[in-house]
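Got some structures for you, see below.
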Structure 1
Amino acid sequence: MSRPTPQRIGLNWRHDPVHWGGGHLLPCRLCGRGAFCRDQDGRPCHKTCLEDLLTAERDIAEQRERAA
């Protein structure tokens, strides 16, 4: 029996100015490439990099729960 493919976590940064870095391109904290966006703590981060990280962390937590 196969399980459904888990949904990727999606963030909505569209109307939250805290995520805009003011046009300053700085290295993303996750991939190292230039990023205009900032995470909730103000650190440079691509939205997609953070979505990938959050999705992976959720998937790992779910695997641990199933194994327990």
Structure 2
Amino acid sequence: MSIEDELRQLDEDIARLKQENREQREQISTMGATDQTEIAALINQADEQAGVISELEERRESLRRRLGDG
């Protein structure tokens, strides 16, 4: 896979994950009286997903730098 292909894939993955994360957080905020343990688990899951997004964004920037140096 070329750097350009990987960048395109990363852009798609990041956009998809950001949308999923937004939807998940909206769902959490609109939940009524629910088990606090369940809400905490959902928040933790959303936070972990945000961490994955950050890692993918760092990878994307690294590839962009490599592409610029090439």
Between structures 1, 2, where is distance in nm of label points 7 Å out along Cα→Cβ at positions 32 and 56 highest?
-> 2
Of the structures 1, 2, the one that 48, 24, 18 was derived from, the read-out being Cα extents along the principal axes in Å | 1
One of 1, 2 was used to calculate relative contact order in percent (Cα under 8 Å, 6 or more apart), yielding 52; that structure is 2
Read-out helix-only ellipticity at 222 nm (-39500 (n - 2.57) for each DSSP H run of 4 or more, over all residues; to 500), computed value -32000, structure in 1, 2 = 2
For distance in nm of label points 7 Å out along Cα→Cβ at positions 16 and 40 computed as 0.7, the structure of 1, 2 it came from = 1
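Read-outs: derived from the displayed coordinates by stated rules, not from any lab. From a predicted model like this one, the values you see are computed outputs, not experimental measurements. Cβ atoms are built from the backbone, for glycine too; each structure is taken alone.
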